[in-house]
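So, here's a batch of structures to check.
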Structure P
Amino acid sequence: MAMKQNFIHGAMILVIAGLVTRGLGTIYRIVLSRIIGAEAIGLYQMAFPSLILLITIVTAGLPIAVSKMVAESEAKNDTRQTQKILQIALILVIFLSIGISVVFYLLAPLISQYILTDERVYFTLVMIVPIIPIISVSSVLRGYFQGKQNMIPSATSTIIETIFRMVFGIILSLTFLPKGVEYASAGAMLGMVIGEIAGNFTLITHYFMQKREKQISTRKRLLLNQNNQLYPKMFRIAIPVTTSQLIGSLAYFIEPSVVSHSLALAGVSTKIATAQYGQLTGMALLVINFPTVITYSLSVSLIPAVSEAAAQKNQFLVYKRLHQAVKMAYMIGLPASILMFVLADPISYLLFNSQQVGHFIRIMAPFSIFLYLQRPLASTLQGLDYAKESMTNTLIGATAKTIAILVLASRASLGIDGVAIAINLGMALVTVLHFRSIIQIIGYTVELKPLMTISLSAIVMGFASYYLFVYSLQQIDIILRLLISFILGVIIYLYLLLILKVVKKQDLERIPWLGTLIRRVLP
């Protein structure tokens, strides 16, 4: 069984697993959208916020609390307390998830008819019910392994879950499609149920593969000796995180309803609004969110790393971890934003055969850098026990986004573009507020020189990729042209970072698994 990894090593494991799963997930969504169409994808996207909201309520921030508390107990070599934390969290989510699942099943007809305003989404909502307990247990187990800074179980379970979801999602969607788009959407959600079962089984297998005599010898005593201090501490961490996530999930949950009502005021029919919302959130945002696999991996590794450093009262290490995460997120997020902006049309044409999706990507790409920086900043606040600040910032951003949707999307001159602009506003506002909170708490100061150098390198890369695609490679097939423009642009960017000494060759050589290859390729 793999043991504890350091911050960068653990993040890299999650990054590689995330790239695999996000790549597979993107392929799956592209194939699914071509098979069942924008309208069915729109129904799926209308139901998906309900799943996010329910998972937020059920897990109640416990995965983050478990990760943080396990990291602290591991720093003290307290194996007994580590196991107790896991037991408490599992008991809570199992009972809560069953109760929430029953209530949601009873309310599904009302939600589909009155909140989402499209009764066809009912079948997809029903498919969510069995997912809730499964994801709840999986989330707690992932938090446990992440707190021990062992990212391999999370990585392998995510890959397996994605593979099963892809295979069964496509099979079931195709099977149910002749009955109508609502059944095809429900089939895709049922595929997610099967995927989550497979991922959960993988995590449980990893847990029981841990053969530690110390854990086995203390297991019986842990059940008999209750540590009452763990309960208030767990809830003290979990409640602000839950509230923060709940705010975002509630905003996401009501977003389809707000969008549909706003577009109705702009004179857009329900059917067209559903299709447009599917293009924006199920296709354009799929592309925009792809780089978040990096920042998510950083965030997951950052919480236990910062918590451990804070428990040891090592302020320098806290600052160092934050700086590493922010620099890496910016270094990856900015060029991704620029590439998506300059190559939006060919990307949307090749992936979705739609010009409208490219239009949405161009609107959102310049602001996506805020999204990529948001997760590491939020994780730092949570790791430092300032989840309340993160909660407040999220509330402000969610409120601003919802109001902006109502104001902008209801204007006939903007319509669905107003939704994209409102999402941009919410992303930017929350990130700026998170950054302000961190400055106030730990006095973090940004090193402008590397950020300016990264910005310059990314801009040069963007111009180079655009010039190659539009002017230099016109005689080549569009797929090959896009691939060459992307790869050469990335190479130019990396070499600029090396020449300008933002990244050193030694840093790249220390990347797990890839260091040997980099050593041979670079001069």
Structure Q
Amino acid sequence: MPTLGMPDRPHLDAFRRQARTLQRNVRAGDPDAAARVARHHPGVPSDQTGGFQLSAAQWVVAREHGFASWPRLVRYLDTVAEHGWDTRLGAAPAAGPAEEFCRLACLTYSREDGPDRWARARRLLAERPELTTRHIWAAAAAASPDDVGRLLAERPRRVTERGGPFRWRPLFYLVYSRFDPDVPAERVLTVARQLLDAGADPDDGYLFDGLPSPFTLLTGVFGHGELGSRRQPRHPHWQALGRLLLEAGADPNDAQTLYNRMFEPDDSHLELLFDYGLGTGDGGPWRTRITELDTPAQLLRTQLRWAVEHRRPARVRLLVEHGVDFHSPFEDDGPAWSPGDGRTPVELARLDGDPEIADYLVTQGATPPDPDPVRDLIAAAFRADRSTLDRVRADHPDAVTDARRSRPGLIVWAAAHASTETVTLLAELGFDVNAYGRGDAPVEQPWETALHHSAMAGDVELTRRLLDLGADPDLRDRRFDATPLDWARHFHQLPTTDLLEPVTAPPPSGERG
């Protein structure tokens, strides 16, 4: 299991330095270094640490980052060198109008994305329509069939040449372009066919700042992501363009697409991908390059867990209908939103107080979970079922204490996904209203408070109730060092901004904007 995240823009020299440092520290008797070795390379006898070899240190470093061996890590870094994408390029003005048009027109999956940027691209193209005539990457971004056809006829190998501000191939600029929401479908599909017929790879992709999950052509087609559908929209003709790429051979098991689209309730992307074999096969060329990527089956299990925990019954049904395993417990290593904690999907549904999903899974053959006082107590609280809550407490006096011990940040998850009454119930049970947790995943990680989430959501009722329960409006989250009022302002939530302003202490004079 990886214990360290892969750094942005990783380089082999940095890992070599880590290994040499670990070797020195082990030989010096550092207990922390010895513990790292014991965890990731237990085959090294403790009485031989004085001769601890560099190769053993390299093994430990590789395992800490999720790779089976040092050669596997080196192979991955070679893939990064060939396919890496430095997102910092999206923030720096490019040289020349054609390059600048490409930079402004395309999704970069950075904080730069948004409608204002694409409007600037439209204005630039209107002022300089000739910029697509000699620049195939700009011609592709503008979906200009005449220019693309002529440039390919002049030099066919242009189809595979990297260029423009991001060093992408032409088809990537077409697919990631968002500058014109009204671009005609005929132009887009014509350019896509021109490029595919000339030899463009339908599985083309790049590694976002060297991180493992590839951003492919399909990723750009389906769009969305952590900044939401307004700033990272899907392509205007995503269905036709996605189908064209899939028919050309693009592998449907696209991990980044599944992640980017899982936040919204719409399942149309899954329906299209299932038409072309999502969940089957070996994972395609990207999993050949990076064997540490999840298998197709693992990708869909992650989707199932997200759908269960975020109360998406339609998605759960779609996944079950397509054969996703809903019987087995989640035991493999996974990200925070899909931990291997040994629970089955139906146990998670019961725990989250969702009888609709739980009952559906049971009707499909899932084994009903055995009674568990802590799970039953939390499930009753999420259903705001006071009678069941009182019965569990009466039958199991230690259940509340055990629940608070195992899920100290539960009230944050409840604030993001349950009712005001559930939050009130948890506070009455002694859960700390000022506890830190995560609202996007039901795991114990101290990121923000419940008040941060109610402020971000613009939920006046919940915000007022949290304040009544003793929530501290001056607490700052652990990632952005921001108060709930800062969150309300950042997300343009005027109702909660107005409610929090009078009760939030002003920042020190040195921090005033």
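Readers should treat all values here as calculations from the given coordinates under stated rules, not as data from a laboratory. From a predicted model like this one, the values you see are computed outputs, not experimental measurements. Cβ atoms are built from the backbone, for glycine too; each structure is taken alone.
Starting from the value 0.30: which structure in P, Q was FRET efficiency 1/(1 + (r/R0)^6) of positions 93 and 157 (r between Cβ atoms, R0 = 25 Å, to 0.05) calculated from? This value belongs to structure Q. Highest-scoring entry among P, Q, by distance in nm of label points 7 Å out along Cα→Cβ at positions 53 and 341, is Q. With FRET efficiency 1/(1 + (r/R0)^6) of positions 445 and 501 (r between Cβ atoms, R0 = 25 Å, to 0.05) computed over the structures P, Q, the top value is the one for P, the highest of the group. Source structure of the calculated read-out (helix-only ellipticity at 222 nm (-39500 (n - 2.57) for each DSSP H run of 4 or more, over all residues; to 500), -14500) within P, Q: Q.
With relative contact order in percent (Cα under 8 Å, 6 or more apart) as the yardstick, tell me which of P, Q scores highest. Max of relative contact order in percent (Cα under 8 Å, 6 or more apart): P.
Among the shown structures P, Q, from which was the value 81, 64, 61 of Cα extents along the principal axes in Å calculated? It must be structure Q, since only it matches.
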